[in-house]
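The structures considered in this document are given below.
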Structure I
């Protein structure tokens with residue numbers, strides 16, 4: 001059963017600036033939808049609409065912490081009444097705390113989804129600062145998990161997506177500086193989202209990704225896309241990507 005996140009208690013003048021309280025002030029409703037392998041709560045923030053049409057998550061790779069900062073900024077700046085998306089700011093909290101791509105069990109969560117292409121072999125991936133993505137640069141090895149969907153974080157996000165039943169799922173990453181649209185039905189929204197920041201919309205990048213979330217999402221019935229920031233710090237990223245990020249969680253406004 002989903003668990004509500006309790007109200008934080010802190011000295012006056014401090015707790016009002018905590019992300020949870022800022023998001024609540026904007027009308028977002030937090031819900032614990034699972035736990036990481038180390039027992040850290042996984043929290044989804046729900047808009048006020050009764051039927052969200054999107055799910056947006058960040059930090060499936062713990063080393064990509066700017067993505068969770070962007071997700072938190074969305075909760076601080078977009079009112080829940082205007083939003084159409086359930087937002088998960090941190091899908092891999094153990095990896096964020098460890099500063100690793102993988103979760104605490106050494107599993108790359110984006111290779112752990114139960115897809116036909118899942119492989120029980122160490123998955124070669126790129127070091128976190130690698131912006132030129134060619135096969136020979138895939139020098140970092142990660143476990144795909146003991147079995148498809150073995151990790152609690154994977155199981156939790158799958159259950160959340162199945163419960164929401166979104167039309168689109170958007171996964172925040174870095175540092176490829178593009179929007180990846182994984183099917184024809186995701187291209188129109190991908191182009192709309194990418195327009196303000198001026199980053200390109202691509203259909204694929206080099207290299208195989210067995211057990212990736214996008215393949216599972218597409219098979220589940222939703223259109224999947226990945227929003228990739230360039231390699232840069234916050235707040236510079238937010239200056240460029242604020243409108244694009246807003247479009248991730250807000251339905252098209254008149255004239256767009």
Structure II
């Protein structure tokens with residue numbers, strides 16, 4: 001986070017209430033995290049921003065996402081890194097509105113990054129999917145089709161108890177994940193971890209049904225995390241974050 005332990009937010013990211021041109025909090029905090037936190041930490045570990053492979057970006061206000069990703073892209077425009085954006089209710093530091101969880105290779109790593117192109121809809125993820133050694137690391141996936149609409153959004157919208165939103169969106173997301181697996185030379189039966197970020201946990205039975213109808217008795221190593229109501233795309237029931245092995 002953009003804070004200093006024991007003292008709260010770093011003074012360099014604080015935008016005074018009386019200042020009209022002192023910056024935008026989300027842009028200030030995002031840049032601070034990249035330049036003053038991530039970059040030095042990576043370099044101290046024998047790594048660098050260029051070696052980043054997977055980031056989870058937690059935002060207090062999903063409306064801040066465009067500014068956050070705009071700043072992120074200034075530093076990561078030429079650096080392939082999978083991204084999952086997660087709506088988040090609150091943080092441990094007062095005034096903190098963003099937290100970034102980053103995984104990177106070291107500079108001497110044998111593993112190499114490879115961008116996986118499976119021709120899934122461009123709006124289904126906010127970043128690339130990477131094959132890194134024995135791992136396939138997709139960016140967070142949402143069930144957005146090529147028409148820009150959420151999959152199954154017109155199916156039983158007035159009957160949330162049927163969990164059709166969870167089912168139809170999980171079906172679409174699993175389809176995207178399978179396409180990425182095929183392009184990376186692996187399969188979904190090598191799934192190591194699934195994280196489902198959901199505004200309404202009531203939609204999870206639909207995800208479970210979609211999993212069992214597609215994969216039968218295959219183990220489903222998942223965690224389901226409830227988020228605030230606002231999601232990156234209106235009508236989205238879930239953001240799916242997968243870790244998949246590329247070896248049997």
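What follows draws every value from the coordinates through simple rules; no lab data is involved. What you see is a predicted model, and the numbers here were worked out from it, not measured in a lab. Cβ atoms are built from the backbone, for glycine too; each structure is taken alone.
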Out of I, II, which one gives 3.6 for distance in nm of label points 7 Å out along Cα→Cβ at positions 116 and 132 as computed from the coordinates?
I
By the measure mean count of other Cβ atoms within 10 Å over residues 108-115, tell me the structure among I, II with the highest figure.
I
Comparing mean projected area of the Cα convex hull in nm² across I, II, which structure shows the greatest value?
II
Taking Cα Rg over 2.2 N^0.38 Å, for residues 52-163 alone for each of I, II, the highest value is that of structure II
